[in-house]
1. Check the numbers for relative contact order in percent (Cα under 8 Å, 6 or more apart) across I, II and tell me which is largest.
2. Here helix-only ellipticity at 222 nm (-39500 (n - 2.57) for each DSSP H run of 4 or more, over all residues; to 500) was calculated and came to -19000; which of the structures I, II was it taken from?
3. Just checking, which of I, II has the largest value of distance in nm of label points 7 Å out along Cα→Cβ at positions 108 and 204?
4. Using distance in nm of label points 7 Å out along Cα→Cβ at positions 116 and 140 as the calculated read-out, with 0.3 as its value, let me know the right label among I, II.
5. Which structure, out of I, II, was distance in nm of label points 7 Å out along Cα→Cβ at positions 196 and 228 calculated from, if the result is 2.5?
6. When Kirkwood radius over Cα pairs in Å is calculated for each of the structures I, II, which structure yields the highest value?
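Any read-out appearing in this document is the output of simple, stated calculations on the displayed coordinates, not a laboratory observation. Owing to the predicted nature of the structure, the values given are computational and were not obtained by experimental measurement. Cβ atoms are built from the backbone, for glycine too; each structure is taken alone.
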Structure I
Amino acid sequence: MVMTTSGVNGAARSPRRNFPAHQILTLFGDYWWGVPEAIPTGALLAGLGDLGVNEPAARAAISRLVDQDLLEMSKEGRRTSHALSERGQRVVRDEARWLTRFGCSDVEWDGLWSVIAFTIPEAQRSQRHVARTRLRWLGYAPLYDGVWISPFDTREQAEQVLGEAGVPDVTSSRSALRMSDPAGPARAWNMEEVRQSYLEFIARANDLARELEPLPAFAARTGLMLAWQTFRQNDPDHPSEILPVDWPRRAARLAFARAYNTLGGPAEQRMHMHVAKISRELAEYVTVQRLSIECPPSTGIEDGGSTSRNN
């Protein structure tokens, strides 16, 4: 799901910027997590078809994920199958950890800011894009051009990803920041825009928290998951000290969990059907992940502890 070391095409921490790849890894995380067998490629293609991805685009995305060592291909007779590689499993596991904790509780903050300063010539646009994307995925935002900040002490990770992006000279520090702007350093994030995104997401999730037929439930659930994951960059779990009052993150998580869980049953039926058309035996491995509304510290989707299976 989400990268912990390097991203798709080496350009981002999150492979979800490549949309079919986003969907493929989401399907593995939501319905084929912890399964010892590879999933038939035909079932994966059918699921992607439900999400509006045509077969050529789906096959190309699968091939790219194999090339990037996120998926492994196997063949038995005429049947091709795919499974998450070790690296792919780390990606999904990292995403599961984030899903488990995001929006659950406020984080402790020491009042200091991580400051990352670097210079990339304007002409090197591709490198600038890579650097900015990776920093955003770590929760940084630009205070000024070439100066990025985060309330969390992730300087080591920031230096690492910038080094991977080919940025030769990076300066980092951890300190208090005082500004004449009343908004302070938090002005680096457009809080009002993020708030509005949360409110729109809550309305969408509440509308989907109802029983749907398997096909629309399957498509809606994946779309909702991908939309929820955008908040990983837009709101990097900021501490309450820098947030406006009545911040809707917690309400959004509750709405997401309810809709995600409600859609799980019929969505699982749809994926089960796709796999069963190829192998009834393998179809029994299809499971649906559920997200705990109560945010337990070490259960739920993170470790696959809350799943169901069609039998």
Structure II
Amino acid sequence: MIYFLHGPDTYRSRAKMREIIKAFREKAGAPATALTRIDAAEDPQAVLAVGRTASLFSEKELIVLERASRTPAEVTAHLTREIGRWAKDSDITFVFWEEELPAKSPLAAVLMAHAEKAQEFKPLAPAAAMRWLEAEAARRGLKLPAEEKRLLLRVHGSDLWALVSELEKIRDGWSLRTMERTATEVWDFTDAFLRHRRSAYAPLARLLAGGFDAVYLLASLGGALRTAALVWKGVQSGTLESLAGRLHPFAVRKNIELTRSLDAASLGRRFGELIRADTELKIGRLPSSLTLVKLVLERKSKSAA
């Protein structure tokens, strides 16, 4: 008997594979030696020995072949010859597991013709992904707010591996809503610093009170200043489109407006200020939070304000 599991949704296809393995072990009471599992792409030669000899310890066998479509031509030819015979063997159950299949795969055509059950796992549609997310959350004892569920699906879509990872983190107290809000708060701080230094004090105070590390916040300022400098250079040289190809369009729009008040000298001064603050953080001349407060509040010349 042959099962053929394939498709881009590898989370559900592997869950089905585990379900088949568990059912086989429970039904047959089979020892571990009754299960053979081969990643054919990694060890194609092992495929050639499959099904040739019966297990010495069990009447029934389960053989799992993963990624068999990625084997060399001689191995693929061997499989296409043997699959018809294996499909009729009541003592051996085969599970062929594949991700997305190569176009016009000859192996897939043979498997579709002989498999007892062939199942394709396509990415879930939005409504189905929401139902799946709700079921997985309930299984973990989690009650997700509607906003959290919408945000998870907006960020990860039907990537079930990523969604499961997020659910595990939520169970440990993490929240994507909190992270998104935090990213906005850090953006507000860096944007205020570049626009008018002293206006950054209030968002800085909130971030420090929230436990943010001064080194992280200084690095965020450095990243924001590098982005502003990149956009400024692109505007000045007329090469913004090519220079900003790696930047988010929103960041480009925001920085185009910002760079109207900047010039090469003021950018240079700001980089120098960040370097000095970084040095102060490293040598511990002041408590780390005070180094940032000093950077924000210290009076500079108008061109650097």
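1. I
2. Traced to structure II.
3. Largest value of distance in nm of label points 7 Å out along Cα→Cβ at positions 108 and 204: II.
4. Only one of I, II returns 0.3 for distance in nm of label points 7 Å out along Cα→Cβ at positions 116 and 140, namely I.
5. I
6. The structure with the largest value is II.
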